[in-house]
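S.K.: Structures incoming, each one as structure tokens.
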Structure 1
Amino acid sequence: MKTHYSVFDFNQLKQTIITIGTFDGVHLGHQSILKKVVEAKENNTYEASLLTFFPHPRMVLQQDTSIKLLNTIDEKAELLDKFGIDNLIIHPFDAAFSNLSAEEFVKEILIDRLNIHKIIIGHDHRFGKNRTADISDLILFGKKYGFEVEQINAHEIDEIAISSTKIRKALMEGNIKLANQFLGYSYFISGKVIEGKKIGRTLGFPTANIQINESYKLLPKNGVYIVSSEINDSLYFGMMNIGKNPTIGENDQSIEVHYFDMSENIYNEKLKISILEHIRDERKFNSLSDLQAQLEKDKLFSLNYIQNLK
């Protein structure tokens with residue numbers, strides 16, 4: 001898959017089969033759309049392409065800095081690469097782009113830049129300045145400019161919207177099993193290992209402190225989770241705490257992972273942490289020894305869970 005960071009960087013000679021959307025989470029519903037796009041390539045006569053935008057339009061148009069997304073832009077690219085898409089086009093969304101009329105968007109972007117043969121899109125898709133155009137307008141433009149329009153049915157689009165809502169709700173409730181069921185993979189976070197206060201080490205549970213730079217990334221509710229990571233071609237399991245470490249009186253949220261049976265130096269490494277199960281909510285203990293005793297119980301629970309996985 002080729003990644004293009006603007007429609008103006010896209011110059012493929014083959015015509016494209018394209019779909020448009022945020023595809024946040026790239027969950028099972030999204031995957032069904034990607035399958036349609038890839039199947040429409042007709043033995044590579046055309047190239048399968050996805051047009052998405054960053055920042056999220058709501059961040060620009062509504063100045064909504066509270067929005068939380070299931071994937072960072074890099075995570076989304078990693079996921080999409082698995083589904084046979086030839087081109088991912090991530091176009092910067094800004095005020096100038098939002099002011100394109102519907103026909104300007106079709107002619108200047110879809111036709112002149114993306115060379116489309118066919119667009120596969122939801123029945124509720126709206127586009128152009130103030131989102132005034134809809135699927136019926138797109139069909140008319142298709143006849144005028146010579147491209148096909150395939151509608152994704154209402155039921156399928158509703159299922160996709162419901163899935164996204166349920167995934168976010170499940171993560172915020174710590175229901176990892178349900179979230180992963182809708183995603184079709186284990187929800188994951190990505191971040192750099194930074195130096196921490198090394199308190200876990202004194203308890204016999206050294207941790208990797210994870211720094212996530214993207215403030216818009218949705219984290220599950222505070223608590224303790226079973227996780228896994230592939231590090232230097234080896235799979236490691238562990239426990240992750242998301243929270244404020246109330247037992248030691250911290251105020252800032254942190255993400256800490258204790259990997260079982262690992263002695264590698266991973267400072268400054270960028271890790272992908274897959275979240276497998278929620279163990280318990282975060283809580284304040286009366287002493288560090290009480291916390292240590294609970295961590296031993298968490299580890300035992302985790303190791304039993306992992307053994308059952310195998």
Structure 2
Amino acid sequence: MKKKILLMIICVVLLSLIACSQDTNEDSSVDTDEELRMGYITMDLGNPYFVRLTDGMKEKAEELNIDLSIHDGKNEVEPQIKAMEDLITQQVDAIILSANNSQALNSKVKEAKDAGIKVIAANAPVENPDAFIGSIEYDNGFQAGEIAGEYIRDNLDGKAKVAILQLSTIPAALERTKGQKEGLLSLAPDAEIVAEPDASTRELGLNAIETLLQSHPDLNVVLGVNDDSVLGAYQAMKAAGKEGEDVALVGFDAIEEALLKIKEGGIYRGTIDIAPFESGKVIIETAKKVLEEGPIEEIIEFPVTKVTEENVDKFLDK
């Protein structure tokens with residue numbers, strides 16, 4: 001009888017343990033399925049590239065049941081610092097950051113990580129991120145420079161007066177500009193770079209080229225850190241009557257308006273496509289992977305393609 005009672009007690013204990021184990025597993029699966037919360041701090045929503053990038057991010061976030069908030073850096077550091085502080089206070093699962101000034105934001109990156117928040121760097125590197133999605137900006141710029149250099153070599157006897165519109169406050173943008181210069185000179189070594197004014201918006205691009213044309217009326221080639229600034233340069237050159245075969249403008253980002261100008265066959269000769277919509281999706285997928293599997297050490301590169309009149313239709317069809 002004692003043996004039977006003992007056996008019954010053992011069975012009851014075992015059943016209780018199994019039930020507890022099942023309850024724990026069920027609770028765990030509920031936690032895994034909870035909606036993830038992420039915040040994205042963009043460089044500047046005034047830039048069409050970042051608008052398109054965030055469109056891709058939003059679509060992928062909705063597909064993956066991720067609560068995504070977007071914060072505009074306005075091409076400055078302070079709004080990004082404030083956004084970092086807010087997201088840390090909110091204890092989001094991940095912060096995605098396109099830093100306007102990596103050095104100024106490194107302390108906030110550390111603060112977020114110390115709080116248990118994953119930090120994913122996009123477009124510009126920061127110190128010790130959990131993942132970096134971007135590209136080698138020097139290489140990207142070099143390809144843009146090659147478009148201009150090839151045009152100068154083949155159509156202008158290798159000679160031109162060139163302006164490069166830059167963004168000197170962002171190290172990654174400076175690397176892009178350095179690549180543009182060296183890419184251009186690699187194919188057109190006799191071209192003269194007459195100025196490198198700061199201009200990252202359409203208005204600044206327009207103003208910069210209007211001013212330069214007064215001191216350099218023979219200016220005939222313009223490269224820029226993005227399409228928006230070069231579209232401003234386009235307005236200035238057209239207003240000055242510079243619209244012949246001896247003029248070449250090359251942008252960066254492959255926004256639709258620039259692509260349409262290239263298709264016209266006029267002075268807008270090329271741009272660089274870095275697939276912002278698709279890149280936005282990759283950013284969200286990467287952030288989710290980091291949360292599930294841990295940090296990713298190797299850089300995840302955006303696709304980069306030269307766009308000229310010869311292949312522009314392919315990009316307009318996207």
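Just so it is clear, none of the values below were taken in a lab; they were calculated from the coordinates. Quick caveat: nothing in here was measured; it's all calculated off a predicted structure. Cβ atoms are built from the backbone, for glycine too; each structure is taken alone.
S.K.: With FRET efficiency 1/(1 + (r/R0)^6) of positions 77 and 253 (r between Cβ atoms, R0 = 25 Å, to 0.05) as the yardstick, tell me which of 1, 2 scores highest.
M.R.: Numbers: 1: 0.45; 2: 0.70.
With respect to FRET efficiency 1/(1 + (r/R0)^6) of positions 77 and 253 (r between Cβ atoms, R0 = 25 Å, to 0.05), the highest-scoring structure among 1, 2 is 2.
S.K.: helix-only ellipticity at 222 nm (-39500 (n - 2.57) for each DSSP H run of 4 or more, over all residues; to 500) was computed and gave -9000; which structure, 1, 2, did it come from? Please report the intermediate quantities before stating the final value.
M.R.: On the way: 1: -9000; 2: -17500.
Of the options listed, only 1 reproduces it.
S.K.: Then there is this: Looking just at distance in nm of label points 7 Å out along Cα→Cβ at positions 61 and 261, which of the labels 1, 2 belongs to the structure with the highest value? Could you put the intermediate results ahead of the total?
M.R.: Working: 1: 5.2; 2: 3.0.
Looking at the calculated values, the largest one is 1.
S.K.: Could I ask something else about it? With Cα extents along the principal axes in Å coming out at 109, 38, 29, pick the structure among 1, 2 it was computed from.
M.R.: Numbers: 1: 73, 40, 36; 2: 109, 38, 29.
Going through each structure in turn, the value belongs to 2.
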